[in-house]
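Structures incoming, each one as structure tokens.
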Structure I
Amino acid sequence: MLVLVVATAAVDFGHRPQPIGIDFHTYLAAARVGVDQGWAHVYDQALVAAQQANLVPNERTQPFLSPPPAAWLAVGLVRLPYAWAYSIWAVATLSLMAGAVAWSATGSWTARAAAAVFTAAPVWVLQADYLGQAVLLVAAALVIAWRLARDHHDIAAGLVLAVILLKPNTAFVVPLAIAASGRYRMFATFSIAAAAVTGVVVMTVGAAGLETYINQLQHPPPGTDAVTLEAALGVSGLFAVGLRIALLAAVLWAAWRSRASTGQVIALGVVGSLLTTPYLHVCDLCLLVSAGWMVWVDRPTAPWRAPLLASWLAASPFVDLNVWRPTQDRWPLLELAWLVALVAAPLAIRSGLTRRDRPIEGADSETDDRQKLHL
């Protein structure tokens, strides 16, 4: 299975217009600017473009619009030849994603390895690795935080959630969903860690650098809205804002009602983030793989797993190679369908329609934990 997936992905991505490693190329160039010229200049796009040209001549350049931590992670690779640096990054990020899934799984190591292979197979994950995207680290962090919270290590889970700061636009609703579900220690730990990272960013980049960054975010490159609600539904202006507010309210309500399942809470936060962010690339949808894996484990019944398998097939390289593949602006419709299912689940459980659909052992809320301890 793994060989077939790799071979299919190689054929698929061999026809992609994006150069291999183009996003890591930008992180590494920004890291070199930070190391050589100082971190206050990391959003000087002329310097970043010059470093990109030095790293890979004749490859197109793109602005560095990621938070500074994305460049910090690449600092250890700035003195290596580019091909070596990219290879290390690509192998490390995909391995971390697969390893997080294997660690969070239950059963034998054969079953864990199979889970890792299947979650690495969707085209979103493979494209993120092909481009050298830091979003794979966010996807892995969500799975690790879920496993830690499931084992009642809320403080450690909150610390791991701080990895969201690498690409906050992709998972910013997750901490809000965590808070809405009553996991206050986890949310507080995340907030403290996020504040600490933000403080380091301010000290290293400076107020002027941050102002430059914020101004540049207001004028993103073309194509950054291809996987958003605007593209899928053709909405804009105040209607789009109102729709996002309604979706966010639904996510937080469902997170509270689903508080017995940490996986479902995080999955709600992931889908809510992807649906409400105005800035997104298709490879960022690899977070749906993390969310789907949590639901797969927490809801081990056919009504949940059959749609998950169908979603996996739709996002596989096998479908992506042919004319059936969905266009980018169709993926938000899949997200909306999953959000409806996740929001409706607490109502179905309450009414007894899915009485056997219970979270796995270890996914209880903090309140339930305290009740068990008293018993």
Structure II
Amino acid sequence: MPSTRPTLDTVAKAAGVSRMTVSNAYNRPDQLSATTRERVLKAAAALGYPGPDPAGRSLRRRRADTVGVLLTERLPTAFTDPGLVSLMRGLSTELGAARQAVLLVPAEADLDGSLVRNALVDAFVVCSMGPTDPAVASVVGRRLPVVTVGSPKLPGIPHVSVDNRVAGALAGQHLGALGHRRVGVVALVGRDPSLPDDAAVPIRSGSRERVAGCTQALTEAGVPATSVTVAEVRANSAAAGRAAAAELLATPSRRRPTAIFAVTDVLALGVLEAAAAAGLRVPHDLSVVGFDDIPEAARAEPPLTTVSQQLYEQGQSAARLVLQLLDGQRVRAPRFTPKLMVRGTTAPPYSRRALIVPG
């Protein structure tokens, strides 16, 4: 093997072809005969030539064929968040079909903005970020096509999301209509530095709006504000949901919530665990409503009633908008309507059912 790194010219000389022919073998194989291309690739393999430098090629083409995704979560958390995984599946499926790669950029690790500034991408998708986060400003400063998902909603930038307040109201309306008058809420409030990095998540404005929508709907259904108890957690995990629910349920039965709304399905699954540990039957003794409609919600026992925000479809939509922007098209983001998925974890409270006389 040569002591110096082989180049395009080295391969051309070894294969007995022009420099352009070697370039075509990698970048435009349809321009060569199969025999010529095979001879070039064999010479390259013998010399240990890996192919044209992708960074240099991108600079020449002024396209990286890569979309950056700016995330709130650190990467270990991102890969274990079922809601984000559903969104990323939709995004990556659509981009992959268009032969685009995806580059994940965790905002938490980009303290000085260098990850965003140096990312070799053609566009950005921003997921669940605060509008004043420095990483968001860095993305906008690149002057590349941008689409936001969840938050923030920025002037002049396509935005994909549901109305979280309206979505939260669906949960409150459902529980109010069933007759629940003592309701607990498990809410996400933000990062606690003492928690492990793979457990803690930054605050999301959508979580606050879900709580506000739910509590307002309960008030309109006649539930006194004093009968709605909010338990705040700083990690989107089943363990956090279990601990919050245990706190809510550790009251005398006459004051104990007959229903709990959790702002994510992950937290709601923890609520189901807490109910079982307390010897409560769901939905006989306790109704539970989640949010997101992740695959695990339908597989829970009993299946979880939840608010669907169509995360997979939101990911697909964000990808399509980015691709249209890259093609120079004018775009309009579709509106997503949240939907209540009524399953097996909600029913009228026991006291209300006892008043129903078969007739």
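Since every read-out is calculated from the coordinates, none of them should be taken as a lab result. Here the structure is a predicted model, which is why all the values come from computation and not from measurement. Cβ atoms are built from the backbone, for glycine too; each structure is taken alone.
Observations, loosely collected:
- Which of I, II yields 16 [relative contact order in percent (Cα under 8 Å, 6 or more apart), calculated]: II
- For the set I, II, ranking by distance in nm of label points 7 Å out along Cα→Cβ at positions 64 and 176 places II highest.
- Taking distance in nm of label points 7 Å out along Cα→Cβ at positions 72 and 336 as the criterion, the highest value among I, II goes to I.
- At a computed 1.14 (Rg/Rh (Cα atoms, Kirkwood Rh)), which of I, II: II
- Identity of the structure behind -21500 (criterion: helix-only ellipticity at 222 nm (-39500 (n - 2.57) for each DSSP H run of 4 or more, over all residues; to 500), calculated), options I, II: I
- The greatest value of distance in nm of label points 7 Å out along Cα→Cβ at positions 24 and 224 among structures I, II is that of II.
- For the structures shown (I, II), distance in nm of label points 7 Å out along Cα→Cβ at positions 80 and 280 is largest in I.
- For 0.50 (FRET efficiency 1/(1 + (r/R0)^6) of positions 120 and 344 (r between Cβ atoms, R0 = 30 Å, to 0.05), calculated) the corresponding structure among I, II: I
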